[in-house]
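Multiple structures are listed underneath, in structure tokens.
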Structure P
């Protein structure tokens, strides 16, 4: 029996991976912002005969304090972890600043994953074959880190914010093994491709457009999570793994630059104190 935490686990790929592990007999703690979806996931766990192995933690993962609370609740529930699965994403229709002063997309895509991955490393190191799974856009080279304006106060755009968040979460994975030398926990950056995983955070007309595109060209969640399940069950050698579906991503691409990864970590490491 393994033990897993899934951040963003009430919808889409996160929900699919949470239910997969519950069906496999594992214990799963799911983190999400919507209590209704949390209750629905727990009800599904009951139907699977896994009710006693499932838990839901409600949290706003754009908040530093809420991420820290999640870490403490996970510590109260578990002595060790076999996996931390990071899938939480959300579209923000306009520039939104969190109480911590971060642009909300950057806070959710990068800051939350920074806090959870480093904050739960000690529990992961006690797991049998521990892995952090970061569902992202690794391999995509569009977008960049706006070093002089991380919160995009001078020239905000929703796509610009999402691309910056994507490149930041790529660098999070690159920095992780360097920050924890000698550790056993692998960090998987995984690009699933276009997936029909829901449109709950989109406003109209974008919601209808994306829903139609997903039905035509998007793969179902069950298909999208298959490579992740395989990589978790039988991981390749190495601490950093980067895959676009089932294909390894070239680690020398500019968006996986170790110097940039260290720079971003050094800019935000104070959040881990």
Structure Q
């Protein structure tokens, strides 16, 4: 998004906060489901999203169009938010879709927080992301833009329903069944990071040859928090291929202290 669309999203987020203050977890789950459905509608109907983001129409006209299309089909809270989105100035019609999906995701994370499940949802998303990254066939199916959404939905629900929070299922189902899903493991990773960010943490993704003890995780969290100057949360993956030491990734920065990395570096020096 460019500057004007980012400003429009910020205005829409403020309205979401106003509308959901004090809301229950169940009502927030319902709101998130409705907003995800609207995002799918806009994504599938080019003419509608163009009309709702047309700068030649007034904000009131665009909001009135949203009410004509959605009135009586979604809750008043969802309709109010979609009208707010339609009133904003978007750089391109697809930004309208992305913004609606962003609001839906934030409403779902608000629901997890209201239900006391935010920590668990973050962990469930992280673990499912590791499963997807480690299973080539599952990754292929979930990353396939041409695969029917119904089939992906059935697969996700078969794998997860009853095993994880309903919020986790909602987030994964909604983000992995769109026509522009891209790499599934990356999509899930971003959701996990969004959940961690909602908790006020940055994420350090740690790969280690053997499981860390609670005391080791605590010390590593303290060190990284001091190093980066902000609260850090750990997401730990055990991978014997690193041989020993740690590989730590924070955003795009990688700290590779593994034995495998040092052996590789030594080999390059010998060859050189």
Structure R
């Protein structure tokens, strides 16, 4: 009877903490300073609500709008770890894209989601942020798949942005996957890992034909995904201890990744960004490696 009673109590405690985790209020920590800004809120954009985080020591500093990758992989859960120095000189805006992270709404219709929709949302959000902070232009940064969206936005509305920075810039998706495959299989050979070699060799034709992606777990395993950071651990710790996301938001994040990747990766395969954009009428920088 004591064992059953203890098990029941443990179950009640677990359920209690799960319920707390689902509804726990979220926020982003304050930044000290008379003219600082640190907000985490939903903003109405193009018929939906987007989660937007704005942080900076002085809101008159130049604005950065950061477009996350994935598709669907919000960076709000962990990005404060890397941007504290930038917050001294810039006002940095992160947002969860439509159908991603905290911008995923369970009963919203995403059947018409495209990168053009994301582009329009980004342009409208840019106008909203400029009006709010009283500035004419922003610095636009895209990361990974976010460069696909950001580059299209920079091409469509170049006067809205002071410059474009592509971090891990996408280009020809199928060729990029072939490059990833060649890198990963060469690293597996050097490591003498026969299991990984067999798995990769079995996928070669599908990857080279554009039917499948090089397994991300193997790319990460051999150091081909990120440099000097463990991005998976950053997400895990961000979900666990950072106040920007609660448990319900983590569920939204997972749903959003599945939704976005199923819809947007096939679009990127059909239309390389190099075919869509061959000129940008603003300063352009690429950051790799």
* Asked: Upon calculation of helix-only ellipticity at 222 nm (-39500 (n - 2.57) for each DSSP H run of 4 or more, over all residues; to 500) from the atomic coordinates, which of the structures P, Q, R produces -21500?
  -> Q
* From P, Q, R, which structure was distance in nm of label points 7 Å out along Cα→Cβ at positions 72 and 248 = 4.3 calculated on? -> P
* Structure fact -> Calculated from one of P, Q, R, mean projected area of the Cα convex hull in nm², for residues 96-239 alone reads 9.5, and the structure in question is Q
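Values quoted throughout were computed directly from the atomic coordinates according to the rules given, and no laboratory measurement underlies them. Since this is a predicted model, take the numbers as computed values, not measurements. Cβ atoms are built from the backbone, for glycine too; each structure is taken alone.
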